[in-house]
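Pasting the structures here.
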Structure I
Amino acid sequence: MPEAIIIDDEIQLAELLAEVCEMVGYENLIFTEASKFIEHNKETDVIFLDLTMPDVDGIEVIAELGKRKSKAALILMSGFDQELLQTSQRIAEALDLNVVETFTKPMSISAISDLLENLKSTF
């Protein structure tokens with residue numbers, strides 16, 4: 001079964017994403033602190049990354065994933081402007097990370113479900 005990691009300090013959104021993951025057939029793990037994810041240091045199939053976290057920001061997580069040469073499908077999320085998403089995507093791609101989608105919060109549940117369903121065939 002594929003695995004998704006959700007990194008988001010908004011626990012209600014993280015739990016909603018976890019439910020969608022489970023419905024589509026993914027195991028999941030939630031990190032409400034990005035620093036805890038960095039300590040986790042385990043490869044996964046899909047990572048949902050909120051770019052604005054209180055302890056360690058999304059760019060730092062992207063840099064860490066780049067160091068690890070992560071092959072996970074990376075989904076970037078932000079409740080802020082599109083420019084933050086685009087800049088973060090460029091940085092991640094420059095580090096050879098696999099950014100598969102960017103979402104501005106709030107996101108469409110059906111779009112997330114469809115994306116996860118499509119990604120399953122790549123694992």
Structure II
Amino acid sequence: MSYVDGFIVPVPRKKLAAYRSMARKAGKIWREYGALEYKECIADDVKTGKHTSFPQSVKLKAGEIVVFSYIVYKSRAQRDSIMAKVMKDKRFDSMMDPKALPFDGKRMIFGGFKLLVDL
């Protein structure tokens with residue numbers, strides 16, 4: 001059964017072009033190693049809730065926007081294999097410098113998910 005990595009990050013609107021460029025490079029690397037899908041989605045209809053919401057989850061600040069991303073794999077085993085290769089890829093090194101990231105990595109939320117429903 002498929003496996004999905006999901007990410008939510010707050011991106012400063014003024015750094016959105018840099019984020020998109022970084023995401024395109026990262027996506028090409030993931031796909032090259034076998035990921036089935038790599039998607040980056042920008043918030044469009046996302047409101048701050050009374051108790052919880054996407055903006056609250058990343059402690060969204062003025063001038064930032066929420067980006068939701070996901071990567072789809074054939075299986076958890078394939079994900080683990082691909083992730084190991086991505087993390088060793090020298091092209092990925094420059095994207096991992098916390099000072100150079102176009103977003104605050106400390107407020108990123110991420111995790112791996114098993115499929116519950118697949119229609």
Structure III
Amino acid sequence: MRGIDINKKFTLFTEHWSPRVIAELNDYQIKIVKIQGEFVWHSHENTDEMFLVVEGEMGIEFEDHTVILQTGEMHIVPKGIRHKPFAKNECKVMLIEPKGVVNTGDATGDLTAENDVWI
């Protein structure tokens with residue numbers, strides 16, 4: 001058994017808004033994603049969503065406020081709450097969510113990523 005080098009994993013892909021699975025913990029997947037620009041407004045009906053900024057700065061827009069996160073900070077979006085992540089510059093983020101969660105939640109479109117992609 002070896003440790004997972006998260007920084008090295010980030011070097012293995014370039015796409016934005018396309019989460020990659022790096023580990024599983026019970027029924028949850030630990031994913032990493034590079035984000036830049038604006039995402040789509042969406043919600044996840046059946047699960048909370050955790051964002052942990054590994055490097056950079058990102059924001060999560062809500063209907064009545066915005067949360068800004070820096071390297072080392074995290075935020076949990078409660079299930080059913082509409083939100084829109086964004087990042088002015090490339091930001092590296094870790095997500096922890098149940099297996100099978102689609103990145104765009106209840107919204108589908110060009111930014112809907114293939115699910116369960118491992119690196």
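The numbers here are math on the coordinates, done by the rules we state, and not lab data. The shown structure was predicted, so the numbers you read here are calculated from the model rather than taken from an experiment.
Consider the structures I, II, III: one of them gives -1000 for helix-only ellipticity at 222 nm (-39500 (n - 2.57) for each DSSP H run of 4 or more, over all residues; to 500) as calculated from the coordinates. Say which. Don't skip to the answer; put the middle values down first.
Details: I: -14000; II: -9000; III: -1000.
Structure III accounts for this read-out.
Can you rank I, II, III by mean projected area of the Cα convex hull in nm² and just name the one with the largest value? Walk me through the numbers before you get to the answer.
On the way: I: 6.5; II: 8.2; III: 7.1.
Largest calculated value belongs to II.
Suppose relative contact order in percent (Cα under 8 Å, 6 or more apart) works out to 33; of I, II, III, which structure was it derived from?
Numbers: I: 23; II: 48; III: 33.
Computed on structure III.
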### Highest-scoring label, criterion being Kirkwood radius over Cα pairs in Å, for residues 7-46 alone, among I, II, III
III
